[in-house]
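Input: structures, listed below.
Derivation of every value follows stated rules applied to the coordinates shown; laboratory data play no part. Note that this is a predicted model, so its numbers are computed, not measured.
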Structure 1
Amino acid sequence: MKLSHLVILGGLLLHMACKKDLDLNGGTPDFEVVSTTGTFKRGEPVVFKFAGNADNISFYSGEPQKDYAFRSGRTEAATGGLLAFTSAVTGGAQAGQFSVLASSDFSGNYTDLTAVKAATWTDITARFKLGSTATFAASGNKDVTDLLAAGKPLYVAFRYITQPQQQNGAARTWMVQGYAFQGITALGNLTGADMFTGAFRLVTSNPATAPARSAVSTSRLTLLANEFTADNDPLTENWAISAPVTWEQLNLGPDRPVGIKGGTAARLESYAHTYANPGTYKATFVASNVNIDQRSEVVREVTVTVQ
């Protein structure tokens, strides 16, 4: 290879080594959007027509939880609440073991049953349909607004009492799934807690001498009696108590867009969206060109009136 060619090749390699970022193909997107003119009816598709192109395009309709203005997150005030769960029961013969309670003044001390009982608990078992077999039954979505206190969280507990089993028969096994608290808001009923965020914890009456076999997970509560003997068969209590539900302001997280075009897709000329409810919406399209080093985007908004 000639010396001149080596010099040129060396220069190219040096340039490539010094250049840290890849060029962004297409640079800043050349992208515009317009909607079909006029006022639209609910249930009628609104067609947005595009000029230019971009590697990626996402769409915020402007409807609740799909609004670009709340892309970083939103909270919503609640005026009341609903509670629901599913339950099932198997084995045994004891009656009246399972109950549902709620409190707004529990101290949050999950280590001591005495502290639990010091709180004011309202028994709300009768509000719900309970399972009667091993098949989980839905409790129904029941109003618990009367239990909510301004400035205080709500705690939900599932209490399980086992009478001495030699005199009262074998205990039953109760299971709870699908726990959900919904706040009543201007946007509708919105989830404020579920089995995962509920973070239930067990509090037992005889952890040392008659430990219960109950268990909690992010998907199920299993309330199971202690093992007993002729000399050790006490009355026991198990409480599965939720984390506090801060119900007054529900954190809904960020509003999310719908991705309508990815980098390898052909150029998109239009997109149609149907609004179910009347109102004035700010439809927003985010168009971007992206590589591993850079991102460039433009935001286009269109006001849509739906009758």
Structure 2
Amino acid sequence: MNSGGMIYNILSLGVPFSVALLVAALGENFNQRAGIFNLGCEGIMSMGAFLGFLPAFFIKTGPLAAHVNLLGFVFAMAAGALLGLLFALVTVTFRASQGIAGIGLQMFGWGIAGTLSRHFVGGVTGVEGVPAWAIPGLAKIPFLGGVLFNHNPVVYIAFLMVPTSWYLLFRTPWGLKVRAVGTYPRAADTMGINVNRVRYQALMLGGAMAGFAGAYLSLCQAKMFADDIVAGRGFIAVALVYFGRWNPVGILGGALLFSLAQTLQLSIQVGGIKFPYEFAVMLPYVLVIVVLAFTRKARMRGPTELGKPYNREMRV
């Protein structure tokens, strides 16, 4: 394969590979902007991947057969929102440690998804999934057409979530409330904002988006479900929020950077380039660590009350 073909493959694969990370990180951004970091994102994505896959696996005929993928995304987002609600109950109402609760949620979601999969599905089985849809006209543009405009519809929806999330956070009253409760919750409470309610809402929205990201993996990317389908993407999504400086546009850049590194290591292996396999697999994760290390002193600070439970009865 020549260098031009390799670059094309890396870019054309990197765009869809970034979607699960992008959507999960955008959802986690709402959580962190509200003052809660959710390490359970991985578990929510696992549940979303399983429930998203389930309708396509069971429903082969009948009136619902044409809508199994939509049903899968609805089930995944509903489950994600419910798990976000559970996490909110534990961390916001009961004020438990967010780190420990997040690890517990991760283990819970991953364990339940794997157990139910072995019970109802058995082994690894493929589904038709969501087919690609080339955008008429744009898909025929040389080079860029195949890179940007020849993917399944969920890819386009995911990238539209970036400006939507930005607008929601920075141009709506609800977004102002989210940022307020994550930065100075006592002042927000004094102004009449229900801090706990806003945090509940942010966690449910973030959970729904993580469920959506999980369903993307099983219905669009892998078109199957396996225990390790998420493969650490939930934790990477949490890190990408820091990398993107709590801004949807920065998160988009981080998701693309990680996915391009991932497709680069795949191209190295497939292309037969003499490079140690183990180092190629490590490359995307090492890249995230290096970038985070160099951006730790970023000018834009995160939410000042991130990780701190709010107790309105406590005097300061």
Structure 3
Amino acid sequence: MSATFTTPQMPAGAVPAPAHPLREFWSYFSANRGAVAGLVIVVSVLLIALFAPLLAPHAPDLTNSAVFLKPPFWQQGGSLTYPLGTDAIGRDILSRLMYGARLSLTIGIAVVAISVIVGTVLGLLSGFFRGVFEIAIMRLMDIILTLPSLLLAIVIVAILGPGLMNAMLAVAVVVLPHYVRITRAAVIAEASRDYVTASRMSGAGRLRLMFREILPNCIAPLIVQASLGISTAILDAAALGFLGLGAQPPSPEWGTMLADAREFVLRAWWVVTFPGLAILVTVLAFNLLGDGLRDAFDPKLKR
């Protein structure tokens, strides 16, 4: 006697179980092919930066007087020993790009971390405590926004002195207003929700309302802005490095590499092209990633 098995049928009118949040997020994120490509590039750059000592064929500051301005390996006179050529003092460009990824990503992540922390706190306070405090904070942010970002960063670095840390601080001040305004707008929108009113009626204090109830619901727009802010921070830091106000030689920062190669643009195209491409590809990847995160987090854009 053989047993028969039947597949259980879903009762008529039954509601299917909701999808897992991570699975739903990935379904919306992966629908944007550009965002997936950006994620792949960002992960690749992060891995290159992390394993630069293992991947780089040479030390970033190692000079060789016998190979000044050596072209890439596919060009006449090039060598696989220096795949992307060398600079004016015989340093391997590929190795410097790999180590430069560490500096550029560190700058971008550190600047965004500082801006997100300070901007979130100021946005929470200005959105929760209305009145004179809110007006003072928001007018200060408006003043910062009215100034050209790069010019303001140059002024701050000129006051503090050139250097990597001062450049990071200057860029953090420049991008700070975006996080303050986003957090304040989200707090004002969430403060009138029923769950906040219920928590307030149950005796929740101000700190609990701000950090336990309201803040978690403001995270999504901050994550999107942070992913876009990393690209802005990398660009501004590279611009300061190009002007000699950011990372100082012999640091293999991409903007500093461009500054060192200015006088060799016509003689050796590779010393300028490859650092510029590294900045271009990395910034584009973070922008594409930010677009995908916006599509995945914003319910209005979900199809």
Hey, relative contact order in percent (Cα under 8 Å, 6 or more apart) derived from one of 1, 2, 3 reads 31; which structure?
1
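Out of 1, 2, 3, which one gives 22.3 for Kirkwood radius over Cα pairs in Å as computed from the coordinates?
3
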Of the structures labelled 1, 2, 3, which one yields 54, 44, 30 when Cα extents along the principal axes in Å, for residues 58-201 alone is computed from its coordinates?
2
